[in-house]
Structure I
Amino acid sequence: MKMKTYICPICGYDGLDEPPYEKGSNAPSYNICSCCYFEYGFSEDHDIDLGYIVTPDEMKEAAFQLYRKQWIENGAVVGYTESYPKEFQVNGKVKPEILIKQLNRLELPLDNFTFLEGFKL
């Protein structure tokens, strides 16, 4: 029996073993994505400067977008290389074709991502 996995709202990695945010209450899990190293409940308030001490729920998507952009521009470095599938990475970074596949899971318009110019879409 295959265990249910969840998708990271930042990088699209589908290997999370619990939801990043609780459905309904939007309470964060405080887990860290092994791919992009985003900590749900911490990173949106401390790793992204939106001018708030605690990012309001309606601004979380903006925090996700900023973190995602910064993470990709810095080379899509894998947060936990030992926990992220070895076949998805090269030299501690997400392989470009895997990154595109993951971002497609988020149903984002990738043609708007000017910072993905070095990757084949």
Structure II
Amino acid sequence: MIRKIHTDKAPAAIGPYVQAVATEEFLFTSGQIPVKPETGEVAGDTVEEQAEQVMRNVEAVLEAAGMGTGNVLKTTCFLADMKDFGAFNEVYGRHFTSCPARSCVAVKGLPKGVLCEMEVIAHK
């Protein structure tokens, strides 16, 4: 059985998708961008500020599914500019101490002009 995951502690979906879907064993999140769920505004102007908000949003979705960062098997990270890789990595490393598998790519653009986005696959 597939169930939809939703929490008010992460930004609501702005299209025909959900924050995450879960099976009995796995969780697949939609991409989380650095939007503050309380205001709908982008958090900060630097990649560090935005990465912190992305991590908070991902952690909120994981928590809503009864999981934490230690359950994450794989992350996919999107950067607007690969020059931000080091700064993003610094924030990422503080939150993902279990060192899951990861892909990190630079993309031409991200929603709302943000600097970073992340999706995860986790196992219960």
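Computed from the coordinates by the stated procedures, all read-outs in this text should not be read as laboratory data. Since this is a predicted model, take the numbers as computed values, not measurements. Cβ atoms are built from the backbone, for glycine too; each structure is taken alone.
Here are some notes:
- Read-out relative contact order in percent (Cα under 8 Å, 6 or more apart), computed value 32, structure in I, II: II
- Distance in nm of label points 7 Å out along Cα→Cβ at positions 6 and 86 derived as 2.9 - corresponding label from I, II: I
- When mean count of other Cβ atoms within 10 Å over residues 22-29 is computed for each of I, II, the one that comes out at 16.0 is II.
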